[in-house]
1. For structures I, II, calculate distance in nm of label points 7 Å out along Cα→Cβ at positions 50 and 106 and state which one comes out highest.
2. Which of I, II yields 13.4 for mean count of other Cβ atoms within 10 Å over residues 66-73, as computed?
3. For which of the structures I, II does the calculation of distance in nm of label points 7 Å out along Cα→Cβ at positions 26 and 98 return 3.7?
4. Computing Rg and Dmax of the Cα atoms in Å gives 24.1, 78 for which of I, II?
5. Volume of the Cα convex hull per residue in Å³, for residues 18-81 alone computed as 105: which structure among I, II?
6. Given -21500 as the derived value for helix-only ellipticity at 222 nm (-39500 (n - 2.57) for each DSSP H run of 4 or more, over all residues; to 500), which of the supplied structures I, II does it correspond to?
7. Kindly point out which one of I, II the value 1.7 was derived from, the read-out being distance in nm of label points 7 Å out along Cα→Cβ at positions 34 and 58.
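Just so it is clear, none of the values below were taken in a lab; they were calculated from the coordinates. A quick note: this is a predicted structure, and the numbers were derived from the prediction, not measured. Cβ atoms are built from the backbone, for glycine too; each structure is taken alone.
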Structure I
Amino acid sequence: MAQHLDLGRKGESLAKAHLENSGYEILDENWTHGKLEVDLIAYKNKVIIFTEVKTRTGNGFGEPEDFVDRRKQRLLAEAADEYLYLMNHQGEVRFDIISVLFDQKNNFVLKHIEDAFWPDAT
């Protein structure tokens with residue numbers, strides 16, 4: 001398997017554990033709708049949280065969360081719309097980013113950014 005895919009899976013596993021340890025219920029992992037994907041969908045305090053996980057081994061080109069650009073936000077929102085429709089969820093939603101930054105010794109820093117963005121309606 002490609003090394004970047006292994007790294008991504010490792011980051012997602014750490015993010016999932018972080019959410020669970022913080023009292024979130026994981027509803028879905030790697031949920032797909034067509035070509036759209038949401039890394040983690042969680043639930044806490046009657047809010048569905050759509051979570052994008054970004055994992056990197058360095059920040060020379062920016063922090064991991066910097067890679068959730070407008071295009072990615074729109075894609076997440078589109079996937080979220082479909083998920084909410086299928087689940088008939090009428091309550092609150094939130095979009096979070098969890099960034100995982102590894103160093104050369106395999107130590108990591110995990111940053112959970114709640115309410116990281118709200119996709120444009122356009």
Structure II
Amino acid sequence: MNAVTFSALAEPHRFQIVELLLEQPLTVGEIATRLDIRQPQASKHLRVLSDAGVVEMQAVANRRICRLRPEPFQDLDGWLSTYRHLWEDRFDQLDTYLQQLQQTDQDSGVPRTGPTESTPDE
């Protein structure tokens with residue numbers, strides 16, 4: 001996994017730009033307008049994203065169309081997949097524990113109240 005990608009995405013405006021570009025390619029001006037920032041600021045953030053390989057820009061007349069590149073996100077997904085088994089194992093352990101609790105409650109005949117249920121006042 002490339003740490004440059006993480007660094008580029010760590011800044012909130014750059015992360016928001018990526019979120020916008022998920023929907024469709026946009027011009028620098030459209031990005032600036034949607035984020036309510038000045039165009040030079042948008043250009044600066046896009047330069048960082050471009051240098052990190054996250055965004056590519058295409059010149060069309062006097063406009064620059066920005067779009068996401070899939071490769072950095074594929075790399076990110078590959079890196080995260082090495083950790084998925086940890087999450088899945090922990091969820092499996094939690095599921096087993098909850099099933100054991102439920103079985104214990106059923107065996108004892110004691111109704112279990114959840115956090116949203118309340119017991120009547122006596």
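1. On the way: I: 3.5; II: 6.2.
For this comparison of distance in nm of label points 7 Å out along Cα→Cβ at positions 50 and 106, the top structure is II.
2. Derived from the structure labelled I.
3. II
4. Numbers: I: 14.2, 45; II: 24.1, 78.
Only structure II yields this read-out.
5. Numbers: I: 105; II: 85.
Of the structures listed, the value fits I.
6. Working: I: -10500; II: -21500.
Going through each structure in turn, the value belongs to II.
7. This figure was derived from II.
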